[in-house]
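S.K.: Alright, structures below, take your time with them.
What follows is calculated from the coordinates using simple rules that are stated; it is not laboratory data. Since the structure is predicted, the reported quantities are computational estimates derived from the model, not experimental observations. Cβ atoms are built from the backbone, for glycine too; each structure is taken alone.
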Structure 1
Amino acid sequence: MSAREPEPLERFSTLLSRAEGEIDLARACLQIAEDVYPGLDVDGYLGEIERFDKRLRARLAPDAAVEDRVIALNEFLFGDLGFCGNADNYYDPRNSYLNEVLDRRAGIPLTLSVLYMEFGWRIELPLAGVSFPGHFLVRLPMRGGTLVLDPFAGGVPQSGDELRERLKRVLPVTELPLEQFLEPASKRQILARLLRNLKGIYREKDNSERLLQVLNRMIIVAPEAAGERRDRGYVYQRLECWRPALQDLTEYLEREPDAADVHEVRASVMELSRRCARLN
């Protein structure tokens, strides 16, 4: 008798249980896409990335300087392959699914940054993501400083003045140092930001089924985030899944007994308790 094939959420949970350095970021992003594209050939898309990488490596000298590797990466990804930022349809959910980004050669700052880092790591560029407010970026340590790049704009380097201007458009006037907003993002933080993007899209579209799928993934990525469990409880409630809703909202109250919305959540818990009692 053959072993049971793990379910998509099981595979995702197993991947996210690894140490930071062992998490395959591209695979995790493609696994998120499995919710919308059942049976997605994850290994096939990873193979496509590897084939692209071989083409990129073929144009680099073994001793190529860091600057030359960045130039080659930009020319290959945005010139040869034609990847670009999808500014016209920015909130199209396909921009957040890595398989669609690979197929359509278009994405948002976050998914283009994921691909940028995946290719960069393969040519020995120690890139890291930056959860900059309002616009995901990539950073690269250099002699004498840090180079900040924008994959949404073709990998263009960002000056300090440009970054401060970006910051002003998103946040109120702040005196905080710019470096505070340029800290490297962990792979889990990158995946959480990707899922938050999808959460916002499907909440706006009022698509509870898709929203539930996103929140299931989010709770695996950030199990400590009690608010995500609360939000999943409300989605379950809208879908008339009373027992899971009760379980999530009860756990939220146990974790956050002093939360600002405690009275509202308690009212929902009482209503759900009555509904669940009638199911017995």
Structure 2
Amino acid sequence: MASLDAFAAQLAREDDKIELARVSLMIAEDAYPGLDVEHYLAEFERLAQRLREQLPQPHGAEECVMALNQFLFDDLGFWGNTDDYYDPRNSYLNEVMDRRTGIPISLAVVYMELGRRIGLPLEGVSFPGHFLVRLRLRGHMLVLDPFTGGVPQSEDELRRRLQRVIPEGATGPLPVTQLPIDQFLEPATNRQILARILRNLKGIYREADKPERALEVLNRMLLVSPEANSELRDRGYVFQRLEAFRAALQDLTTYLEREPGALDADDVRAKVVDLSTICARLN
């Protein structure tokens, strides 16, 4: 298992001081022991230098976006992986850089990292069901989809996205088509971006029944979001699967201390009783 010390040190910083590309690559160290993080960071710099040399002179923000889209998706051939969306490699930044394909959030990280290096203050957007990128311009906001080649998203397109993921009636008397769109376009923090990457991986490894991998993901998730009690509970269950009974007991006991009124508290208490019995036999 990769050391978590450097990862934890990054997360101890103020959010805007977290190096998103570096920490995203650290997530991949679990699946790729010995990963050369500095190599990939240098690759970002190399690509950004190539892109700077291609920028039209003079250029504004819109011209930079067009140049970024041309360079990343046409020249380099990055694309959204619709063929094998749930391949875990789509969530590991080293694989995304090597294979030039990924899912919305991993392609957004590449897009933002390159864009920021040419002066575009791009921000991630945790839009429901589909991660996007936004750019504030004078008088308006540009919303872009790196999964489809950086295509700008109109308000109608964004509302159609909402209609696909928000169940009818879930928003009360106000239909989805009348919801204020701005509330869904707030910028994501670096921690929120990292947490979303990790949640994707957690879901993939849960479906694939790979508890060892899920444990690695949850260890990082709890450094990103220490207050995420549901992740603590889930790690306890993974520990139990791996027969790390004392660790499982500790996580589930702490979960109950934090969430005594949780809907699943009775089930977790029963599990704690079972684990306490098992751990007593181990002494």
Structure 3
Amino acid sequence: MVYDALLPPLDWPEFEAGSVWLVGAGPGDPGLLSLLALHALRQADSIVHDALVDPRILRLARPDSVLEYAGKRGGKPSPRQPDISARLVQLARAGRRVLRLKGGDPFVFGRGAEEALALVAAGIAFRIVPGITAGIGGLTYAGIPTTHRETNAAVSFITGHNSDGVVPDGLDWGALAKGAPVLVIYMALKHLGAIAERLIAGGRNKDEPVAIVSKAATPDQRVLETTLGAAAADADAAAIEPPALVVVGEVVRLRAGLDWLGALAGRVLVADPLGGRRPAKAG
């Protein structure tokens, strides 16, 4: 079978009964799974998965694995984080091989560290398997690099809301506006207008290019190119849906030359998408 061909005869770690693997499933495309993630899917007895895990990935699980949904979506009834952690402990203590499958990377805005620390407190053995975070892999599928030597030597990854679902007040938005030439903002769609206002007040140009990537690295991916000042209104007008990433900075202009998915569909790419513009390297 394909699985056997993908997993060469290496010394794969044993997925032991009574343990938990916290695994990143990547931004969507099953091809972006790591081999360790695939190994875990084929071994797990119970799979506790997020809303952002692509259904095609779940179909790779062992046929008799028990799937449990533990997704959180803004504005909708969602399981509490302590309840999810408690469920992982309960399943492990029942002797199950428990796969906690999370979109992106477990340690990048994924609350994987909280779950792992709950396992430590309960004395449960665990393993962390990194995944490709949406802020890198999702943007790559949109044809937007997180860095380019002509635009930026630094990038900041930001959450668009805190644990209470509001714009994080603990962030120094003025410092972020001035200090990072490229901003990649997760979970920002709901508060995009307020975030843009804070960045503009902190010194960002309202005409700075912005891209909003909805459902990145899935068959339903959409990319909206706009500006910082118009981003919230344009997202509403285009009916952009979450999950969505927002990227602010000159790297967005590079999409005209790097939209490889668009090129497969017939888009003509531009060899010099910056058009001679060489912005100051603030990073």
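S.K.: 1, 2, 3: which one has distance in nm of label points 7 Å out along Cα→Cβ at positions 50 and 138, as calculated, at 2.1?
M.R.: Going through each structure in turn, the value belongs to 1.
S.K.: For distance in nm of label points 7 Å out along Cα→Cβ at positions 66 and 146, which of the structures 1, 2, 3 scores highest?
M.R.: Of structures 1, 2, 3, the maximum of distance in nm of label points 7 Å out along Cα→Cβ at positions 66 and 146 occurs in 3.
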